[in-house]
Structures are given as C-alpha cells and as structure tokens.
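Novice: Input: structures, listed below.
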Structure P
Amino acid sequence: MAHLHKQFDDLLTLINVEPDILAATRERLVLARTLAEKHPEGRTSYSSGSIPVGTHVQPHGGAVSDGDGGIILDRVRHPELGPDGEGEAPHAVTDALVAFIGPKLRDPERTPSYPKARVCKSRRGLKIHFGAPVNGTDVTVDLIVALRRRGGRGLWIPDLEQVQGSKKAWSASDPQGHVELLTSGADALRRTRRRAIRILKAWNAQAAKPGFSSHQLSVWAYEFVEPRMGLVGAVYAVLREAALRLQRGEPTEDPRSVSPDLKPLIPDADAERRLRVAADKLAKAIADPDDIDTVAEVLQQLFPKTMRERERSFSAASAPLSTTASLGLAGASLLLPKTRSWREDVSGGR
C-alpha cells in the first residue's frame, strides 16, 4: 500500500468519534424517539443524518456530537398544519412535546435518568440537552417536528422562526430517503462512499467557517464516488468534480427531487476556489504517493487542526518515534516545513 493511502486510513482513525460518545449519541437518539412516540402527537419517528449512515466524525477537540431525527405528526389530527393544510406552523404541538419529554427524561424512576435534562424549542422542532456530558462532550439530540407531504414523497419541515403563514415557514425535504440512498449499493461502494464522506467532513471542519453542509458533501459523494474507486481517489473525485460543477455554474439537485437545489454556505466563487485548491494539493500527493515529505505537507495543509492536535497529543505523551511511525507521522512529518496554511490558501487563492 502506498504511503498516501496508508495515511488516509490512519486519518480515519484520528477523526473517529470516541466509542463512549458514539454509543451515548445512539442511545439518546433512540430514547428521544421513544418518548416522542409515546405522546399522543407522536405518530412515528425516524433517525437521519450521520448516525444511520455511519458518517459521524470528531475532526478535532471541541467538536460536538448530536443525534438527528424527527417525529412525524398525524395529519388527520392537524389538518390545518403545513402547506397541504392552512399553512399553520406546529408551535402548539412542539410546545406540548417539550412539556412532555422534559419531565420524562428527569424522572428519577427512569433508567437512565437525566435530572439536569432540558428540552427547548428550536428552529425546526426540539433541542434536547441531557445535562450529562460524556468525556467532556455535550451529547444532544435534535428532533424535527414534521408532516408527511400529501402530494409527493418526503416531509414538510417547519421553520418556527418564520412569521405564521409565511411561505418560508415550511420546506420540503426527504431525510429518510437520503438515508436510503446513502446506504444503497454494493458493500464495497457503500464502504468507500462512507469513508470518503467522513474525510470530506473532516476537511470541511478545518476552516473557521465551513463552506459546505454535511448533506451537500454527502450528496456529492453519492454522485461522484464510483465502484472500484479507492478512498484517496474517491475524495479527489468529489473535490475535483464539485469544483468543476461550481465553475460551470451548474446546480446540485436533491437526488430525491424533493428539496430545492443545494448551495454552499459561502459564495460560490469562494466555494469553488476552496474545492479546487484542496483538489490541487491532493493531486500533488497522488502524483508521488510514496514521498513521505510531500504526503506530510499535503496532510498538514488539508487537515491543519487535526494534525496539530495529534502532534500536541504526541508531545504531551512524549511518544517515541517508533510509536508515531505506526501512525505515519514519524520522520519528516514531525518536522513539517513552514507552508501556507490551508485557510490562507482559501482566502488568498493561488
């Protein structure tokens, strides 16, 4: 295996969510869904985002961990809600769920019990704080309050911060369908796609202002990762093809044909440059995958926060070279050349 490919495998280990944190996230999401379904408003629930797809990451210290899901309301009970009704938003229903779930979580007779738990109304539904950090991480749950769409697939998702009756108070989405797409295909393709998304999410998190939502990165991976691609090739393909798409001014459509086109979190020109710079840097390492100095320099530029944190942990532990070598960070990587940082390349563009 070429040195570059080994480094990407090791990088996946560096960005793993701690097992205790991951277990708590899964358990708390299940608990939140179970409690919501016990309320008269709770017809059914679902999990969405990184947990069911397996693309969760913890790219650096301070990264939060949350479980995403939703509760789907009974349309028969609330014909006035949503664009298929009278356009009303589910403020009252959300308040009822907040009032119901909070005491259940704090109930001392429940195992586990969370006496410091707080449930708040959020922009899309409920935000659940358990008041019990795991290894210093506040593991939370976001639970969207949603409606089935009458005239098509997917859900109506509310925006509780919008004025009642506003056309922006509801948007169409299909979180369950996205999970189905991202977990589809042959085993090898699913594995490569999942690993590539994790690397891309870690890269995106290095910037002070991430340029892309995790959902957009996942959709690009669904589009651009092909069978028999290795991990490095898959990441490069996404960076390159996404940059070319933005350069051509072409949209990224929702693969479920439910939501509006997906857009970067920063201006398109900045997003295109950020993707192109990253692709060019990775191409340099791909051209010479066994050059330890080149690979180390590229990793430092693409993942500066992750690499700095790893180096600090090695220094604190006074790890010997033989230990750091097992992670591919020995030799030249311990004496990285002073290069422009990835963030500087993004802002200045070369």
Structure Q
Amino acid sequence: MKNLFRLAMVSLFGLIAMVTAYAEDFKPAVIYDMGGKFDKSFNEGVYNGIKRFQDETGIKVLEFEVTNETQREQAMQRMAARGATLILGVGFAQADAINKVAEQHPDRKFAIIDVNWLDQPNLRQYAFKEHEGSFLVGMAAALASKSGKVGFIGGMDIPLIRAFACGYVQGAKNVNADIEILQNMTGTTPAAWNDPGKGAELTQSQIDRGADVIYQAAGGTGIGVIRAAADAGKLSIGVDSNQNHLAPGSVLTSMLKRVDVAAYETMKDAMSGNFETGVRTLGLAEGGVGWALDENNEKLVSADMKTVIETASADIIAGKIAVHDYRADNSCPN
C-alpha cells in the first residue's frame, strides 16, 4: 500500500513538474484587430478571455492593437522575434498574415479566431455559428416589436456579417412571417468597424422608417447604434460581448459570441502542453453562441418570450430547426 502511495505521489509530482516546465517556457501573444481591444464588442471579448487567463496564471500576454492593415504581419513577426511561443490572431482579416508567419515559424504555435480555411500544421482555428445565435435574437426582436418593423446594421459588408443578418431575418420571420426587416451595412473597408457616428446615422434612418428594434453586428460602430436607439426611445440588440449594460433598459438582449472562451482555452491549452491544431466550430450546442439575459434587460424579456427563445434554442441543438448559414451559398432563404 505504501509503495502504491509512493508511486502515485511520484507520478503527481512528475506531472506538476511537467506542467510547470511548460508554463515557464510559455510566452503568449495576442494581436487585436481594427477597433482596438476596448471596442466593447469583438476585440474586447477576446481581451476578457486574455485577462481571465492572466489573472488566473500570472502569466503576462504580449499584446498589440492593429490600427492599419499593414501592421498585422509586422506585429506577428515582431512577436515571434521577441520569443513568443504562441501567437493568437483576432479576426478573419489576419488570415493571410498568420498563414504566412505560421509557415515561417513551424516551431511556434498559432491560433486565429473567425477563420476555418487555412492549412498549417501548427495552427488552431476557431469558427462560430453566428447564424444560430442571430436566429434567437431575431426571434426576440420580432416578439418585442410593436411596429412590425425591425432593423439590422452590419459593419463591413462581408459574408460573415451577412451570416449574422441572415440568421436574424430567419429568427424574426419564424415569429412573424410578415415582419419587415430593414438592413444596412456601414461600409466596405475595415473603417466600417469603428464609425459610431455612421452607426448612429443609420440607426436614426431605420427608426424614421418605422423600425423599433435594431440589431447591430458592427464592432465599435455598434456603440453608435446602441446610443442612438436609446436616445430615440427604441430598442437595440448588442453583439459578441454582453452589451446590455451599455444602455440598461434599452438593449433588448445581446447575441453572445464566446470569443473570450476561445482565447482563454487557447492560452490554457498551449500553457499546459495540450494544444491541438485544426478547426474548432462553436455553435449553440457547444456553448459558443447564445443570448444574454441579466439585470439590465430582465424587464424587457417576458417569461413567455424567454420560453419561446429557449425552446427554439433547444430545437436548433436537436436539429428540429435548421438555420441556414449565408456563407454556405452566399444567399439567404428569407
């Protein structure tokens, strides 16, 4: 018995030593994209995951915030030169840069969020089923609307954001087949992610046309949407992070995209030596997307609304409701 105990203790200490060695050699880095890490949306969601990792482990994560497109590859090369053993890229726009740098540094680990088409053996990729979460908030919008008109404001006009819009349309029409959905994209360049003024302008235009609930998937631009809707006494829907607190009582809900989880688990896995490459796709079933209910919006969401949305969520997970992904064929059935 003593020998078994001694063997178990030796194994435990060996495991601890191995994990400690990984941690001591571990030097992670993250490259935030346009809009900055405090955009209150996509980048900030990643930052929350990074902060959680730093708070738990005490390991400092090297950071860089991209302000123009040429900096992406430069920042990654600089992090590699500084000895980073893991580099996390934030957003699809970093795909070309991380693909090139990962190929040049096969001894390092790389990860990227919102990409699933690259093929480097040292790269982990995260994709999300944004259309599933958007379906749920589309239902919420239709259930809350009194005018029969709701809106969507996207950031940069790309298939990813079209997927948000398409899921939203499907969810709204699931509740009310006759509902009208107004749609605008902010622009066709990365500047579209960080233009709150334009977001507010588009919001007011949709309100003037009768929309009383407006969903935004626009990064920092979305802050202008939320403020303009609140100022006009209308409802908005947040995205990526829980944005309910930005205008309590005016944000109906937020479509959660758990990029914080992706960032945190990437750091933890790499630190512990359990880093696996390949594509990870996260939807409702995996807890990768969802909708936010808290003290800031609880008075806006009735018990009946909550039941309808939660039932739909369970049906999507069970395969009873199929939500079309715009990216599958660049079209939306509704």
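Just so you know, all these numbers are worked out from the coordinates, no wet-lab data involved. Note that the coordinates shown come from a computational prediction; the quantities given were computed from them, not determined experimentally. Cβ atoms are built from the backbone, for glycine too; each structure is taken alone.
Novice: For structures P, Q, which has the highest computed value of percent of Cα pairs over 30 Å apart? Could the numbers behind the result be given before it?
Specialist: Values: P: 44; Q: 38.
Checked P, Q; max of percent of Cα pairs over 30 Å apart sits with P.
Novice: If relative contact order in percent (Cα under 8 Å, 6 or more apart) is calculated from each of P, Q, which structure is the one that comes out at 19? Don't jump to the answer; show the numbers that get you there.
Specialist: Values: P: 16; Q: 19.
Corresponding structure: Q.
Novice: When you work out distance in nm of label points 7 Å out along Cα→Cβ at positions 223 and 255 for each of the structures P, Q, which one comes out largest?
Specialist: With respect to distance in nm of label points 7 Å out along Cα→Cβ at positions 223 and 255, the highest-scoring structure among P, Q is Q.
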